[in-house]
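Right after this note come the structures.
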Structure 1
Amino acid sequence: MNRSLRGRIAACLMLLTATAARSQAWLPDAGTMLLSFVHGDVQNDIHYLPNGAEIDAGHARTFSEVLGLAYAPTNHWLLSASVPYVRAMYHGPFPDPDSPVDDGRYHGTFTDLRLEAHYQLEEQPFAFSPYLALVVPSHSYVSLGHSAPGRDLHEEWFGFYIGKSLDPWLPRTYLQLRYAYAFVEKLMGVAHDRSLADFEIGYFPDPKWSVRALASWMIPHGGIDVPPPPDSPYMVVHDRLAAERYLQAGGGVAWSPSDSTSMYLLYRQSLSGANGHKVNNGFTFGYGYSFHVGH
């Protein structure tokens, strides 16, 4: 991969995916600092049953604002931190009777602080970057209900990114794959870890614009089917223990008016799932500003 394309991919991905859930296979140059703001808008109109069937149990809409900070102390390391503020509302005939947030109004709170460390192990013949992440609830918040902002659980993630430039065959095109295993805090003795994977193909029609197609997949390792029977001891924590799985797809566009600034818009939708909400429409808008510090 030529240095120019590598730099464009690294800079674009760093700005584009500066949220808690993503980073990249190509890390930025030493001394790069990134400040980011990401706004999410997700509409859930359908619930998935354990067998994947769909039911209308009411609708939820969730807005999130994520503030992020990332820094590359060397050419091989990237450190990042982010925290979201989440606002959600449920409206429908089946509010959770034990939840204080399913009352038809918006409720907002900060949720989980996320800290990450990424290491660029190699760039050729493909980029490979393992990473570790720590998820820590910022405080004890409501985690029960259709419109609960999160699960209020500690998590440790181990994963990696693999990326490949297709420049020799498809100019200005790249592929990227992420896999992560999340070790999730047990509840009532129940293990409910999960695996996550993302696939991305991106293309730069010119240096300022890029487009990409995305697919995301998650499967549980443990957990419970929801909803449990009314007399189940897991009823009060069933949203936190749900053995959720999903397959989602989407795409987006990014614009970088300068080397230090980028804006992007992504759209995603659920294709299948179980034990969770279906993403009927999910929009993400982000803005990032990068600069160099040090010598």
Structure 2
Amino acid sequence: MTSTTPRHAPAPDVSARPPAVRLRGAALSFGQRTLWEGLDLDVRPGEFLAVLGPNGSGKTSLLKVLLGLQPLTAGTATVDGRPVTRGSRSLGYIPQQKSFPPETPLRARDLVGLGVDGHRWGLRTRGRAYRERVDRLLRDVGAEAYADAPVGLLSGGEQQRLRAAQALATEPTVLLCDEPLLSLDLNHQQAVSSLINRQCHERNSAVVFVTHEINPVIDYVDRVLYLAGGRFRVGAPADVMTSEVLSDLYDSPVEVLHSNGRIVVVGLPDATTHHHEGA
């Protein structure tokens, strides 16, 4: 790797603060198949953690555990010092990019507004404070130009910016991202990645970023959690993304090349040569 130094300014020292996410002895199994076990992990405020691994290794399932949608088979998980619960306002969540049908009548600002008051029941009075909050979120993600457009008529990248704004509406302690760059072009990948990084380092949110492709975010990542074959490794990108570590995880020869700041992985069991896509 040419460089693993983040482009952002160094994050403040948060080592003395309680972790935003903590897993102890965590295991997740489905029937006879164990996705991972014995996972001890702390993610600190202001830390950007990338979660990598092949399809079926349990990356998205880890997010479901933290969202309170999937119970652990063993061990414990806490968010912001409390046991995980479904619907926690400490969490923000950016899902995989899925297009809205063209006929969807919801406006861009309405979608973002669901992050502001969508958790409330019954009729809601949306006054000046609500409008200002939505306008600020739209401005933060660069979506002001299409604030009143129907979401179904927007591009995938524009829709993903709105999902990011919706996730940031609660100013979450932890921002969970499930393949947020999938199907986006390079410009939109860079815009969404930069937005998530700002939330991490300017507002001190912990980011857990599931991805198949580390290169668009390599400059932002503090640590990597790599899941493969029921096993895992955690560490700095330079320590985990090596031929020795991945060969051990896959129990098969894997070569990791570094070129112009990009990581190229060669010889994975389910692929030939790629830029860590589908790893």
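So the values come out like this:
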| read-out | value |
| --- | --- |
| Mean count of other Cβ atoms within 10 Å over residues 222-229 - structure with the largest value, from 1, 2 | 2 |
| Highest-scoring label, criterion being relative contact order in percent (Cα under 8 Å, 6 or more apart), among 1, 2 | 2 |
| Given -8000 for helix-only ellipticity at 222 nm (-39500 (n - 2.57) for each DSSP H run of 4 or more, over all residues; to 500), calculated: source structure among 1, 2 | 2 |
| Answer label among 1, 2 for the case where mean count of other Cβ atoms within 10 Å over residues 174-181, calculated from the coordinates, equals 19.1 | 1 |
| Structure (1, 2) behind the derived value 1.00 of FRET efficiency 1/(1 + (r/R0)^6) of positions 214 and 238 (r between Cβ atoms, R0 = 25 Å, to 0.05) | 2 |
| Comparison of 1, 2 - label where distance in nm of label points 7 Å out along Cα→Cβ at positions 30 and 142 is highest | 1 |
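All of the numbers you see were taken from the coordinates with simple rules; none came from a lab. Being a predicted model, the structure only gives us computed values, none of them experimental. Cβ atoms are built from the backbone, for glycine too; each structure is taken alone.
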